[in-house]
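Bear in mind these aren't lab numbers, they're just calculated from the coordinates by the rules spelled out. Everything numeric here is computed off the predicted structure, so don't read it as measured data. Cβ atoms are built from the backbone, for glycine too; each structure is taken alone.
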Structure P
Amino acid sequence: MLRKLQIRGLYLIPILMMALLCYSVFSESVYLGAADDAFFYFRIAENYVSDGFLSFDGLTATNGFHPLWMGALVLLRFLVSNPASYLTAVFVLSAILMTICGIQFIRFNRYRYSFPVMLVILPILLRYLRDFALMCMETSILLPVSFALLSVVSRLNAKSSKGEYWAVGVLVAVMGAARLDSVLLGFLILLYVYKSFGKRVLLPCTIPGIVFALSYIWANFLLTGGLTSVSSMMKASGFGLNQLFVSQLFLFSDPLGFRSPWGLYLLLMLASIPTLFIKNIPATAKISSLFLLSYTAAQLFFSQWRLWYWYAYPAVIFLAYGMPSVLQLMFSKLSFPETFRSAALILMFCAVFLLSIYWGLSYGQVEQSDFRYRNMLIAQELNGRLPDSILIAMGDRAGSFAYFFNGHVLQSEGLAGDISLVEAIQGGLLEEHLNALEVDYILSWTGPHLVDEYECWDIVIPDRAQCRAFNNVIRIYGENEAARWTGENDSVFLWSFHEN
């Protein structure tokens, strides 16, 4: 009876935190806390509803997104037409999905592991879920799907019905639609199922994924003439050490050290290694640890891009499905007096409860110095000065600007454009491509900050701080500066490109 009461108390915690977080967001005039890349989705969804085709710039078709989250946001855009209300609605959807993740974690582990282990894991998971809810990226839909998939896999045995194996196959396909690089997790799961239960489960577990893969490739071909997404074409920059990710992962460039998101990721990655050698550990623990390690290796050696926080999702999966096994083994070797144990459990539960309240209420208005807020103000100012037919090229931080700008915005890093843009970037021909498109202006967050007179400035696209491959250099002249918005630490520049 006591155990049931404890579990019911745990269920309330993620629900309470997300409800309070929604309350915090509702107090804002416009929600700007989403990741800038999330605004790519928002703008594409808006263009699809208004113009009938998937486009970021409103001129060329793009497939620079993960399809399941894009589909959900397009549907939501049909339901919520007001741009400000739509941002809040997306957050609410994201928060609901992250609440489901918290409930799934508790439901899966409630009778597998001791209550102290649950209380150690839960606050770390809650912080992840809070941050991922606020970012509104495709991980919002990926995590509940992957949690459901691992839960189904954990129940498989020699007597499982064919329907359960079909459920695995369908969830693998849905997970791939949620985020394309999660195919690595799907492969590890299918390999485990095949090795454990033989050839008879191969068809039901693989057919849905094959159907999705072929449909996705065919849809890409029809939409853009390519076989995969433009963002993956840009991110997969060939074999080589990703120095940007090395600096992030091993904390060489982060003043927060282990307090940073990648500090926690590194700790969880190190904790995942022992699970590969522990006998009689659940299959889900081994699968999630293998996924975390192999995913990290792929990012280290097959990309040249900096990773943002939502790329840490394999650590969240391991935290929920692998870390409890490690902690349970450690906890089983310890013994405490019953009085101490009871008091510690009460204190731990109160701490988790209070943290959930604090994290729910601590989200405040985005500061006016935040680039998303400044992008909104700049876009609103330019809406009154420039016609809607204008075409602006912008690299990093283009998402939040484009969402509020009435004209056309070309994402010049190639992450939300078409194949011709990607080919131009990869071939070092970006400037020629921008000229061919008759780009009117270039907007950039890098420039001669606090320098009034300058002859020229070189813009590197993609910025070397974000990517170490395909860096095109475009020389801009000071006489072509059309506007400047100066901040305390940086300035935003608008240059005329026709006169370049």
Structure Q
Amino acid sequence: MIRGILGGLLVTALLSGCATGVQEVRQPEQVEAQDAIAEPKTSEEESKSPPPSWTQPASPSPAEACRVIDGQPEEARLALAGTPFNGKRSRGNIGFPLSPGSLPVEGKANFVAVMVGFQDAPPTNTDPEAFLRPQVDKMTEWSEFWSQGKLSYRFQLVDDWITLPVNHADYPVGSHVDYRISRANATEVIKMVTASLPADLDYENLDGVLAYWAPGIHSFRGDLALRGYEGVPLPFPVGDKQIGFWSGNNYHHTTSGNLTPEKKAEFTWSFWSYLLLFAQGLHNHGPGNGWPVGIQQIQESAGKFSGAINGWDVFKLGWLEDTQVHCMEPDVLDVPSEFILQSREISGGEKRLAIVPFVDKGAIVIESRRPVDWSESWDKDDSGLLVYFVDTELDVERVDEFTRGGCGPSEEDKKWAYFLYKDGFTGDCRSFSNAFIREGDALTFESIQIELVHSAEAKDYVRVQSISPSEQK
């Protein structure tokens, strides 16, 4: 697994004593090693109170009740994200159903991965097999873990660099040029790449191409990409195909804060997976855009990283069994619902997600998270519940544009999903670690109270109930 780089503080505890006089010290009698009694050691887990003696309950409401319908008109819900609809740009569905996309969400999704250079941005000495194989293998592992085996990303690698016989600077892409010119340039370069692919690849069930550019692509300031439903036929050695194409831009070869080009290259698999989720009908950049809570928010930040995908999106993709969703409609929560939630970083579990749906408004989503496996670079205290609200009624055209982390919604900074904080919280809501609900904490939102009663190694014991206004803090 790709490791994050964590910094830490070395805390040294010094114990000192003071004597008022010389004391006689008797030497203890010698004992045989097998007779010695070791001083008991109490681990942090042993010192905690034992878990409640709960049995896993049935979900109070059927999973179908938690599939909150998106607030757009039905015709808009059927539109492809980003395409024109009634004079606007279709935003795609935040709620259900999953927006239509060009990539499959079950079975196999098949891709070609290739490294590409230009006359003015020539290939390096990096061997494509040595660089690309670990990245695409990680993508396959990622897809199979989070889909619980329902989907597998599969790849064919192009053994050698492709060098296009043009200067990339003649095809500038990004906001520094006219939008139409930028799109035309991107499409032209994409067509040159697909036409240059080897003839001996299997193109029959191909879903898309992923390209990694050589350093020196200074004129590519925006991604060169097609989701596969723009009506653009791409030339391949076997004929035209209308499929997806994804790549990065010059950002991936520059230093951004603590992110060097080498670090960005290490997380290529994460960035590419993030791109593919758009073509599977999802939104990214929330909740907590810029936080290391998952690949939809950021690839790596100050040594922290998570390879997770939003629980809400996993539910929309159909990658959860209905029995793994603990659904609680507000009107059944006069009686507290007590259940055990499995950490999402660990496979399996009877309950992997909890949801409180609000018809014509959205949903509270509750996830159990741990600093292990896919989130192993988190700090030890980055553990407990992460709770966020999904706004299925958001009235915007660009859901993914410039949403930020923390601090809830605002008219100036609208979010399709945003984190909620524990009752009485007065800290910095822009800090990722402050969003965790830890053992003993409670969170109240829309008359629904969520308590983390006990936090075990791989699961959380959660109580959710409806409370009256007088009981709210």
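Observations on the structure shown:
- Cα extents along the principal axes in Å from the coordinates reads 89, 59, 39; which among P, Q: Q
- Structures P, Q were compared on percent of Cα pairs over 17 Å apart, for residues 106-185 alone, and the highest value belongs to Q.
- Distance in nm of label points 7 Å out along Cα→Cβ at positions 210 and 314 - structure with the largest value, from P, Q: P
- Origin of the derived value -19000 (helix-only ellipticity at 222 nm (-39500 (n - 2.57) for each DSSP H run of 4 or more, over all residues; to 500); candidates P, Q): P
- Among P, Q, which structure scores highest (criterion: distance in nm of label points 7 Å out along Cα→Cβ at positions 242 and 442): Q
- Structures P, Q, by FRET efficiency 1/(1 + (r/R0)^6) of positions 170 and 282 (r between Cβ atoms, R0 = 35 Å, to 0.05): label with the highest value: P
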